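These are the structures, in structure tokens.
Only the coordinates and a few stated rules stand behind these numbers; no lab work does. What you are looking at is a predicted structure, and each value in this text was computed from that prediction instead of being measured. Cβ atoms are built from the backbone, for glycine too; each structure is taken alone.
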Structure 1
Amino acid sequence: MAYCQILEHPDLTLDKMEQITEHVRTTGPVLPEGARLLVVGPAEPGMRVITIWDSEEARERFVSERLGPAYDAAGVSLERGSVVVFEVLKLAAGDLTGALQAA
């Protein structure tokens, strides 16, 4: 059963997101095992991060073992973000091969 997490964080900026991504990269793949999709965009204020996970356990493991420490290293409190997690009942995607990707 898949899960979606939507994080809206008022303190996230593009620079902070890059710092967090670089820290995560030092501990393994940016899209970790158990994650299927990562979407990042602006929110007012801050940034919005949407992820799709194979399981709640995979999501929780990544947050506690890798993402939390990455936020700490960037000087951003993960607790200040607003998080919604829900079971995915239906997921459909077109061809994402031409979608914008980070360098």
Structure 2
Amino acid sequence: MTYLTIAEQETRAYMAGDVRLATALALCEDNQAEIDQLELELDDAKSDSVASWEHNNGPVKEYYDFFFECFAHLGSGRYPCPSVTSDYDKGVIFDAIHRGDA
């Protein structure tokens, strides 16, 4: 027995003139593609855990403390709300370290 993919079933439905079935199958295919994408994103999110980050980079708490100490050293009024996820804010710290300010 041969099983047809959804795309093959859709093609056959169009060829048979069953546009409603072909449209429904196309939606199923779109939904499956969306599910596959969401599963990939979920896998990425699982691998992007704190434990994974700490395994590769060291304790998150130490990184967090260092980050905010750097901004405190650079001037508390200048940077009211730095973000550890901001590439710009990390760049400010790296530039200050390079200049010898931090």
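Quick one: distance in nm of label points 7 Å out along Cα→Cβ at positions 71 and 87 came out at 2.5 when computed from one of 1, 2, so which one is it? It traces back to 1.
Of the structures labelled 1, 2, which one yields 15 when relative contact order in percent (Cα under 8 Å, 6 or more apart) is computed from its coordinates?
Derived from 2, not from the others.
Computing helix-only ellipticity at 222 nm (-39500 (n - 2.57) for each DSSP H run of 4 or more, over all residues; to 500) gives -7000 for which of 1, 2? Only structure 1 yields this read-out.
43, 16, 5 is what came out when semi-axes √(5λ) of the Cα gyration tensor in Å, for residues 23-78 alone was calculated for one structure; which of 1, 2 is it?
2
Comparing percent of Cα pairs over 19 Å apart across structures 1, 2, which is largest? By percent of Cα pairs over 19 Å apart, the leading structure of 1, 2 is 2.
Taking distance in nm of label points 7 Å out along Cα→Cβ at positions 15 and 47 as the measure, the highest value among 1, 2 is held by 2.
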